[in-house]
Structure I
Amino acid sequence: MLKVRVIPTLLWKEFGLVKGVAFDSWRRVGPVLPAVKVYNQREVDELVLLDIAAHSTANDPDFESIGEFGQDCFVPLTVGGGITRIDQVQKLLRAGADKVCVNTASYSRPELITEIAMRHGAQCVVASIDVRSNHEGGWTCFSHAGERSTERNVCDWARELESRGAGEILVTSIERDGTLQGYDLALVEAVVSTVSIPVIASGGAGNYQHMVEAVTQAGASAVAAASMFHFTEQTPAGAKNALAEAGVPVRRTFLAMP
């Protein structure tokens, strides 16, 4: 069995990191680079850096800033936000990204997922899906940082993204985002049962047990969290210890050892 990854998420908006609830990201957390350096020391498995304001402009991703972050990031770095073309992906990889995360552009031009996978390999492209629950008991996908309903069913969309070449799925519950109340386990399980590629659970993690449940009950291959690591005393190392104690295979680090 592959080792389960613990992934801090950094939400980047304009000049720094932010935190919000249900995608209403207004609270300033601090600059990006110090956070990257802290997570380097905590030996996390990966980092996900998402520019949550990029969808509102037609500008390219901030390659210069990402290059600065990449120079000081010593763990695999996934970068998302504002990616609409294959040439942007190439520049992000040169700047220091190891993977790219695509959300909004995949709805208007799903062939972008295939282009990235064919050029750089499926392992390079993370397909991000942001969802809200609907009246039918399922989940509807939203684009533009949760602002616009796409009317797409999450399982149907996940299946299509996989068929187009996505290497993994990052699924986020908008309603759980920033609440620290736990992942939407039914959502994660539904996506896991639909695709054969790894699924990263996101949105709502508040303690180690939530992460254990996402893996042991819902089948997630990785667990992502932002507020839990920024605003509580819980750490990625502690999360790995809790997962290991629950019998989940994790990549143990020196800091995570008892």
Structure II
Amino acid sequence: MAENKHKLLEVKGLTMDFGGLRAVDSVTLEVYEGDIAALIGPNGAGKTTFFNCITGIYNPSKGDILLHPKGLKTRRLNGLKPNKVTEMGLARTFQNIRLFPDMTVLENVMIGRHCRTNSGIFKAIIRSKSVRDEEQQIVESSYHLLEKVGLADFANEFSKNLPYGAQRRLEIARAMATDPFLLLLDEPAAGMNPQETSDLEQLICKISAEEQIAILLIEHDMKLVMNISDPIYVMEYGKKIAEGSPEEIKDNPKVVEAYLGEETE
């Protein structure tokens, strides 16, 4: 399947040490255009650390993180700051919601557009026509994103007043505002009720199909993962122990053992 698709992200032998602790141990992973890929594993497996390495929060101890934008030269992400990684076309959400609570829903999305603006400090001060035009374009594109995630009716509401599931969708809209071709979602269904999870599942599939954005998600909700993800990568104790389709993963004895161990604990 992957042979006919463009490889967007290539992670080779990624290792992350914290003093004497090896949190991620030589993990290799690939994401292709059109993928909804999942990274799963028991608590403490190293999944969020892996995300933090890819997005510039940590500089990995070993390995390579390579981004292959379509039509552009390959970029090595190791050591780049998070804002530079975002400018390269890779955006993420976090396990804990990180909205600006006292800003409106629309303003939260507009902040996501910041890395794609052209106006310098001088133009902003003199309020040139190009600045005013750009601001209007940012408002319109941000509102359009709210329509896509079903939040347009809440545009002028403070983000802290949104229901929990809606706040999760707003975070995704803000990440999409950076114009990514690859979106990393860190436990997007955490804390959601069944209806919110069902809405999220539909939204992720819609983003993949309509926006042509590849997705890599960390998730504990196995029903969600099995419904929408292919391929699936499995980590345990910092190592990758399996990869494959949902059918291959659910019947893999190493994966079953890893999750049974968690349930027993």
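Just so you know, all these numbers are worked out from the coordinates, no wet-lab data involved. Since the structure is predicted, the reported quantities are computational estimates derived from the model, not experimental observations. Cβ atoms are built from the backbone, for glycine too; each structure is taken alone.
Quick one: mean projected area of the Cα convex hull in nm² came out at 15.8 when computed from one of I, II, so which one is it? Going label by label, the one that fits is II. Computing distance in nm of label points 7 Å out along Cα→Cβ at positions 93 and 173 across structures I, II gives 3.5 for structure I. If you line up I, II by volume of the Cα convex hull per residue in Å³, for residues 45-84 alone, the top spot, with the largest value, goes to II. Here distance in nm of label points 7 Å out along Cα→Cβ at positions 101 and 133 has been calculated and equals 2.3, so which of I, II was it run on? Clearly, the read-out refers to I.
Source structure of the calculated read-out (helix-only ellipticity at 222 nm (-39500 (n - 2.57) for each DSSP H run of 4 or more, over all residues; to 500), -11500) within I, II: II.
Comparing relative contact order in percent (Cα under 8 Å, 6 or more apart) across structures I, II, the highest value is found for II.
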